[in-house]
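Please find the structures below.
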Structure 1
Amino acid sequence: MTYQPGIPTGSVPLNQDYLNIQGNFTQLNTQWQVDHVPLTSTSGSPPNGYHKAIHFVPQSAPSATPGYGELYTQSTNDGLSTGQQVFYQFVNGSSSTLNIPLTRNFLPVASATGYTFLPGGLIIQWGTKTSSGGTVTVTLPTKFPNNYFASWATMIRNSSNVDTIYALTSATAGSVTSIQFRDTSSGNPFFWWAIGN
């Protein structure tokens, strides 16, 4: 069964067109329930019309609608991998269209050494390291594919620790895979964080 546009036709009485009208309503319900609770559901839990999922057709260049925000997906390579990213688009003022990435093409790692992303494209990474004095190289759990912005460290204190300052000594822009800190005292364990995109 397929949906038939133009039903009822108006050229025949409704009592002759009713099977086509019923067929169209059945087909509308079939299409509706792809992402929704069916219109014919009688349980009330969840309520009729609620979304079960939202499927997006990937867009290459969605047209902006002034005064309205739009969610869309686009196939991208964000420097880490190729996949479908979710974007929020809106027109800022009269002509400037902003496309804000809400996702990245990687799964965040929530562990003692891990990384995640923020809407807008920022990547945050963290971990711990024990230095042996002098320059300390931290290998990042994932690279910053575009830019490295900042990093900092906090000493993990215990009764034997001496105050230690960690300062960034070097990092290169683009595809950053490691950062360096300087231990001004003897080897101590520390927490580190880094931000990039």
Structure 2
Amino acid sequence: MYDNVLKNMSRYVTLTKEEEDEFCSLLATRHIKKKQFLVHEGQISSYESYVNEGCFRTYIIDRNGTEHNFYFAMEDWWTSDIYSRTFNTPAFCNIVAIEDSEVLQITQHQLEALMVRLPKIEHFFRTIYQRSMAIHQYRLMQQLNMTSEERYRQFREKYPEFDRRIPQKHIASYLGMTPEFFSNIRSKVIKAG
């Protein structure tokens, strides 16, 4: 059950068997049905979640009631409302399952205590948070400097599995397009090969 998460961590840190066992002993398994929320706006998000199976989308709803997707996570990704977890405030976003899913969760309190005891765990999470921040920064630059077609081409190239598993309307929202405009761009890109 923990092989995938330990393999994920081994990309950045080498844990002893005892450290692996301690980390895994703190993980809780949670099964999430399609369309069920992992985090709901207004709740305090107190878990860091590793996606063991399935797929999630993170979105906000603006004042006009429009959903804006800004993060997807599938197998071997981590997800949470990091702002809510860090500041212990109500979540501003929603994280919902796109498919039936399974996550491994650790509470913020347990994670913080573990990071103090095991610097390798702190190093791992600092590394994935830095990488996540860099990717979000790059994505903002894309929104400002690339055409819609360029953004979609790059999305397909970087995340081919997302393009197959995530509904088009959610990808359109993530890329800052209407579903109709996205459909035209997608057709054009697919025809061009």
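Here semi-axes √(5λ) of the Cα gyration tensor in Å has been calculated and equals 57, 20, 13, so which of 1, 2 was it run on? The read-out was computed on structure 1.
Taking helix-only ellipticity at 222 nm (-39500 (n - 2.57) for each DSSP H run of 4 or more, over all residues; to 500) from the coordinates of each of 1, 2, which one would give -15500?
For helix-only ellipticity at 222 nm (-39500 (n - 2.57) for each DSSP H run of 4 or more, over all residues; to 500), the value -15500 is produced by structure 2.
Using the calculated result 23 for relative contact order in percent (Cα under 8 Å, 6 or more apart), pick out the matching structure from 1, 2. Answer by label: 2. Hey, FRET efficiency 1/(1 + (r/R0)^6) of positions 24 and 128 (r between Cβ atoms, R0 = 41 Å, to 0.05) derived from one of 1, 2 reads 0.05; which structure? Structure of origin is 1.
No lab work stands behind these numbers, since they all come straight from the coordinates. Since we're looking at a predicted model, the values are computed, not measured. Cβ atoms are built from the backbone, for glycine too; each structure is taken alone.
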